[in-house]
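*Asks:* Got some structures for you, see below.
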Structure P
Amino acid sequence: MNSVFQKYGLTGILFAASFVFWGFFHPELLFYHEYYQMFLTTSDYFFERLAFVGGLADYLGEFVTQFFFYPVLGAAFVALLYAGFQIVTEQSFRIFGVDKNFYPLTFLPVVSVWFFMGSENLLLNFFMAVFLAVFIFVLTDRIKLSVIKPVIVIILYYLIGPAALITALMYALRGFKENKVLAVLTVLSLPVEAWLFSRSAEFPTKSYFVGIDYIRFPFKSYGHLIMLLISPLLPYLLSLYKKEFSKKKCYIAALSVTAFAAVLIPQSTSPVAVQTIKMYSLVYNQKWDEAVEYYNKVRTANSYSVQCLNLALAQKGLLTENMFHYYQPGILALVSDFQTDMFTSLISGEVFFRLGAFNVAQRYAFECQENIANFRHSSKLFFRLAETAVMNDEFTVAKKYLLPLSKTMFYKDKAREYIELLYSGGSKNNIPEFAAGNLIKLEQDGAQEELNATVIFKNLLVKNPHNLLALQYYSAFSLLTMDYENLGNSLDFFAANKVKELPKHIQEALLYCYYEQNKTLKNVPKIISPGVVLAFEKKNIEDTFWKYIIFVSKQNNGK
């Protein structure tokens, strides 16, 4: 493929496609990766990263990941990296003497790594390590003193981890005919070095062979490591093809790679994981309407997505009006006990924070931070911990979290604003979000109350009867547990808020209780609307509390 336009036009298409994919189809995955890390703009942080194997790849990966704070900007960075990787791959093809008409196949490695990056747990650090490995080979191939290359591989292993195998294999395959012994030693130097580093016992031995920080949950998946063979073997094997590869075949290859990508890339993500992360990202960013609209499209039937949906409904004032239009898995639809996988507990912490139970929210945020799989800090969790500390008047604790945030790129302005407030002795009520939180704040320590959510909801209402979010959760919890006594208690709070008409699902529950006690629909209390009574008479139970009762009954009977 001779035409510069044809060659780099394809690279441009790669850039555009990857930008659209990450920026518009899956920005939630960028949000997810950014959530799990905190990049500090200090020299100490740089040397801290370089203190262990693979540190340079980690540092550069985290540097780029911080830009995921704005998903469109993050998508542009990822697209640039993909385009750059394709370009250095094409350079490696030239070095191996691959026929120029094989150019479309230079996209295969980037399509492969794109597929693996569809996993929400594979870190950008891995891709950065692979990119650097190929780049270093291209940069150093012309070094004439071959004995230096094993030294480069040894140093590179320390900087980027096991991905240095790519560089080692490329050196070995290029120089095997000239010096077989040196080629073999170049490759074997890596497992020996990995074994020597593993003797430090700082990380599990396997980590030094598969990467300390390539994937969020180590040892659960190894498929991405095939990239360590694809990048070096592809140009070598193609260089062995000595027959003529015509332009016609070149175009066929281009179409084949495009078709391969079109089939493979959409399969790269887990639909349930993506939908759950998407729901949480919308809730975290307080896009309540979008969250409800998105759930209506996907209807992900897991408790975490439903918790996000219910929080969005509550923020719109529609929880006890519309909640049974959706699948409700019992009390897990509202909040759950802390789970050690971290992400599934974030939404419960979010609920408690929005309600005003800042002690419980602080505990959840702290436990989530402590349970990050690779022991990194999360900027967003640090910020939440600072917010809850300020709300609880624990200013010394708040400063502990705000000081690191003041050294980040995208959180520093807000962190410095809070620090200035705390050091100047100003009132937290001068900041609108703290002033609003102070009105609903639960004074009583709720650290032991997370196992009894209804107590938290009720205490919040006692503190502030006009906390409509807490009122909805208290009522919804009573509906889901079919606790009609607590549901009756909630009526006083509705009256205190001068609600003219009770939410539909509460009316349905009250009518059910009335019918169970009286076995008639005569003289139904006026707080129950005629429409609800008519639906009950006609047994129209779709999207009602009554259908939920039947669902629970079937579960209890094992049907």
Structure Q
Amino acid sequence: MHPTSKKTSLIKIFLLGVVLQMLISAGPGSSKAWAQSMLKIGLLHEPKTLNIWLASDRWSRKVLGQLYQPLYIREPARLNLVPWLAEDDPVYDPAALSYTIKLRPSKWSDGSELTSEDVAFTGRFIKKFKVPQYLSMWEFVKKIETPDKHTVRFFLKEPKAIFLTRTLTTPIVQKKEWAKVNTSLGNAEKPIESLSRYPIDRPVSSGPFVLKEWKPGEYLLLERNSRFFGKGKTIAGQPLGPHIDGITFTFFHTSDAAVLALKKGDIDMFWWRIQRENLQQLRQTENIQVYTNKRSALYYLGFNLRKKPFNDINFRQAVVTLIDKDDIISTALHGDAFKMHSIVPLGNRFWHFPDVAKYGEGLSREARIRKAYEILSKAGYTWEVPPLDAGGNMVEGKGVILPDGSPMKEVTILTPTADYDPQRFAAGTMIQNWLKIVGIPASSKPMEFSALIHRVKERHQFDLFLLGYGKLSLDPDYLRSFFHSRNDRPRGLNMSGYKNPDFDRIADESAGAMDIEKRRELIWDMQAIIMHDVPYFPLYNPRLTEGVRTDRFKGWVEMLDGIGNIWSFCRIRPK
């Protein structure tokens, strides 16, 4: 780390300490105990905005997740949806194609009642302003009724499974706070642009905390929301607080500076993945506990099915047979990842289908080469020098010739740079070398990340690429988004150009399947089809390793995607 960056981070920690001391002595009711029960969290970067409609960066969402709350959330044990602002499960009327939801008694942080009007306003606001992050979850809602202040009824245009898992997990905003925005910007020529310029300095909260102060560049302070509906309740078997007086967020910009602060006790948690080079020293530090959990993430190899030979399923299956995921994980990730066989991560237990095709699993390097050679030979590929000689001995293959008689052109594997993602950079080099052994003229090409995305997602000018999703939704509707043929367009999510009418039909059926068991069967079928056709080849899911101090707080809740979750912040308490 650059000495100046390290010095700047330490100065910020010192200034935060000064601020806390000032708060301790700042008037009636202040006490040292208050400061001691403030949880201190380190973030790698500062939130970009507190405008809930614009918050696409993870740092803003980490903060806003403590303020704006949804009707339903995932419980930590089995990841089932449980009522949060809602009082009970939604009641479905198939004849009217409607869902009725009762709200539990709740208040906003300003003391006003949270009602069905707030819920209805949220949905109407999203549709009116076409808010990009949420519109796809609400555009199929035909109308919203509020029979009384604790009842809201949604009518759908057509059955949509993601209504339960995505629409009802949308954060709810206060009508009173946003009504003036709705009025003033409603007639703007470009309302979403006007909305993006609307400042939010003091969000009204329905969550366990409320904003106290944000000093840009230094820290952000949340204090306990005395009106939080969950205080003293047990939801999904979790007795809730919060039992702390608040949270201070400090911004470090480098992992090294944050880990140093954690070791020294200047922060209680670093809310980011601990890198391997810092893990050993943390594990040897007194009063530090390291938690390791699965992530809802996907890192994969993608093919461009719009051009040959990548449009040939035999070629794709031969390539993925050559790829040794265990070797990638042990070499490029030093064992710090879980192997993936399906597009849906293993940690998403209900939707993950375990019985997909597992190419080359358990085979040695030589056996993989022989299998790939067999697949290609049967499909009509030939070589100037085959990777197996007349006696069946392995040699370095050269000059692959396609079934149509044309020589195979150079195959380029696009990867992020080593600075951006050393793991994917290393994996690209390994895959390149494995393909060369059988005569495929492959080369790995690192690119600046935004240029890589532009080349793959917008221009579709690529052969193969290595990309990833750091946090997938727990609803697997992304399978439809990634592989449905109608999404094969510039900037569309079907980056591989995959087209399969059977898959499209099942994907469309799954989108409208309101019976969860029937929908799971369809989602499993979709996973099986994708892993047979391999437009994407899942490689690994990095472990999420987080560090906290154990000398001041206890009660962290582990779940998929780590301990940084609403359950933890509602349950931890001072030691």
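*Asks:* Given a value of 1, 8, 15, 19, 19, 17, 13, 6, 2, 1, 0 for P(r) over Cα pairs in 5 Å bins from 0, in percent, for residues 83-242 alone, calculated from one of P, Q, which structure does it belong to?
*Replies:* Attributed to the structure labelled Q.
*Asks:* Between P, Q, which one scores greatest on mean count of other Cβ atoms within 10 Å over residues 203-210?
*Replies:* On the way: P: 17.2; Q: 23.2.
When mean count of other Cβ atoms within 10 Å over residues 203-210 is computed for each of P, Q, structure Q gives the biggest number.
*Asks:* Figure out for me which of the structures P, Q the number -20000 belongs to, where helix-only ellipticity at 222 nm (-39500 (n - 2.57) for each DSSP H run of 4 or more, over all residues; to 500) was derived from the coordinates.
*Replies:* Considering all the candidates, the number was obtained from P.
*Asks:* State the single structure among P, Q that was used to calculate semi-axes √(5λ) of the Cα gyration tensor in Å, for residues 67-138 alone, giving 24, 12, 11.
*Replies:* This figure was derived from P.
*Asks:* Work out the source of 26.9 here, i.e. which of P, Q gives that when Kirkwood radius over Cα pairs in Å is computed.
*Replies:* P
*Asks:* On to the next question. Quick check for you: by FRET efficiency 1/(1 + (r/R0)^6) of positions 91 and 371 (r between Cβ atoms, R0 = 35 Å, to 0.05), which of P, Q is greatest?
*Replies:* P
*Asks:* I would also like to ask the following. Computing relative contact order in percent (Cα under 8 Å, 6 or more apart) gives 13 for which of P, Q?
*Replies:* Values: P: 13; Q: 18.
Answer for the origin of the read-out: P.
*Asks:* Just checking, which of P, Q has the largest value of mean count of other Cβ atoms within 10 Å over residues 43-50?
*Replies:* Max of mean count of other Cβ atoms within 10 Å over residues 43-50: Q.
*Asks:* Can you spot which of P, Q the value 1.4 was calculated from, given it is distance in nm of label points 7 Å out along Cα→Cβ at positions 307 and 331?
*Replies:* P
Taken together, the values in this text are just the output of simple stated rules run on the coordinates, not laboratory data. Since the structure is predicted, the reported quantities are computational estimates derived from the model, not experimental observations. Cβ atoms are built from the backbone, for glycine too; each structure is taken alone.
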